[in-house]
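Structures are listed in the sections that come next.
Just so you know, all these numbers are worked out from the coordinates, no wet-lab data involved. Bear in mind that the values here come from a model prediction, so they are computed numbers and not experimental data. Cβ atoms are built from the backbone, for glycine too; each structure is taken alone.
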Structure 1
Amino acid sequence: MPMTAEELQLRRIVVCASGLIYWGGVWIQARRIHRQIGRSPNLKPRGLREQALWLGWFVVIAGWVGQPFLVEDGTSNPFLVLHHGLLSPAVLIPGIALVLLGYACTLWCYAIMGNAWRIGINAKEKTALVRRGPFRHVRHPIYLFQIVMLAGAALLLPNAVSCFILALHCVCVLFKAADEEKYLATVHGAAYRGYTSVTGLLLPRFFRSRPRQK
């Protein structure tokens, strides 16, 4: 059954709204933390590496929010052509579900982190090592749930642009997580190394390392 104009409009609205709500929520969260700690939660990128990451995320945000205005069923643009095999109603519900689940779990992470939440890294600052909630199993669950949301958006608008946005975001996440891992290992030392031995970077570890027998 061909996709109706109403269904395409719903897909556009969900993808665009999810991007606006997510990044609007980040701005609100940053302001809330600023009020709690009395300073910026490291919004300004430090150094060329962070600046490059911020640029990458700007592209992700622009594509996430802006793509729905460009997508048209039957377009001749090869980057915006929708994959009709993924446009059935059976995929619509999972796409919306992933978007909603990803954002709900992001809010959960915010609540668990409290005022330890930061955007960038300040090497002179020591934040608490959070190990509750989703952090019991995954060291960077917020990045995981961002990927879940973008995967849902890609299901809703399946084309080359959606795949590029998702791939670029994953690359940015891996670089950002690596920087945070280095910082946290420096700040928390053995406690963080022990934490990494029982948790996964973006997915739970099903096989945890065990202490060696003497």
Structure 2
Amino acid sequence: MRTKYRQWAVDYLDEHPEVVFEQIDFSNPFFLDKPFKMEIGSGKGDFIVEMAKKYPDVNYLAVERVRTVAGMMVKKIVEEDIPNVKVFANDINIIFNEIKDESVDEIYLNFVDPWPKKRHAKRRLTYINLLNQYYRILKKGGLVIFKSDNDGLFEFTNEEFTKTKFKVLVSEEKYEFDSEKDAMTEYETKFRNRGQNIHRIIAIK
């Protein structure tokens, strides 16, 4: 479901340059001094905030192109005083143009837009062209961790991984939540409360 435009949320991005990267500079110590993990399509930030609290020795970049939603996420980060998360409120393809090979430890894809129509397959964040970019920027042994409630996207993603150099370690139709190592998004909480199955894939470079 699309989030309605909120001017306050967009303004919030400009008001907090300490959290928001308007431009990406991967020579910034934020990306170099600690393990660096990235969530693409971070939504309102429930997952990334909880992961950052669990792992304070990891730096996280949250990528969310919808600026209203990104502003809501930044508000959570500021209010909870989370120092190890930065937000890039723009398209992921901009990052691909800037980031060097083997720079990222993990990539999270949580409940991303399934783009269910076949003609929109190239827009899916697990389309082969994007998976190949993830492979390029991940360090050796780096992971892509994918979660979704959508059966079609789960099937599509499994198939796309077979076309890449990734090795799929886990592909499970019913993922039992691991509270020690994982965190839930807003959508995951909602879906689990309804009793829906959550799918998960973990692939390694």
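As an exercise: mean projected area of the Cα convex hull in nm², calculated from one structure in 1, 2, equals 13.9. Which structure is it? Mind showing how you got there, number by number?
Working: 1: 13.9; 2: 11.1.
Label of the originating structure: 1.
Could I ask something else about it? Given a computed value of -22000 for helix-only ellipticity at 222 nm (-39500 (n - 2.57) for each DSSP H run of 4 or more, over all residues; to 500), which structure among 1, 2 does it belong to?
Numbers: 1: -22000; 2: -9000.
Derived from 1, not from the others.
OK, next. If we compute relative contact order in percent (Cα under 8 Å, 6 or more apart) for structures 1, 2, which one ends up with the highest value? Walk me through the numbers before you get to the answer.
Details: 1: 27; 2: 21.
When relative contact order in percent (Cα under 8 Å, 6 or more apart) is computed for each of 1, 2, structure 1 gives the biggest number.
Next question, about the same structure. Which structure, out of 1, 2, was mean count of other Cβ atoms within 10 Å over residues 47-54 derived from, given a value of 13.8? Mind dumping the intermediate values first?
Values: 1: 13.8; 2: 20.5.
The read-out was computed on structure 1.
Compute percent of Cα pairs over 17 Å apart, for residues 15-78 alone for each of 1, 2 and report the one that scores greatest.
Top value of percent of Cα pairs over 17 Å apart, for residues 15-78 alone, among 1, 2, belongs to structure 1.
When FRET efficiency 1/(1 + (r/R0)^6) of positions 95 and 151 (r between Cβ atoms, R0 = 25 Å, to 0.05) is compared over structures 1, 2, which one is greatest?
On the way: 1: 1.00; 2: 0.30.
Top value of FRET efficiency 1/(1 + (r/R0)^6) of positions 95 and 151 (r between Cβ atoms, R0 = 25 Å, to 0.05) goes to structure 1.
Right, here's the next one. Supply the structure label, taken from 1, 2, corresponding to Cα extents along the principal axes in Å, for residues 39-110 alone with the calculated value 33, 28, 19. Before the final figure, lay out each step's value.
Values: 1: 47, 32, 17; 2: 33, 28, 19.
Source structure: 2.
Sticking with this one: Tell me which structure, out of 1, 2, gives 3.7 once distance in nm of label points 7 Å out along Cα→Cβ at positions 31 and 167 is calculated.
Details: 1: 3.7; 2: 2.8.
Structure 1 accounts for this read-out.
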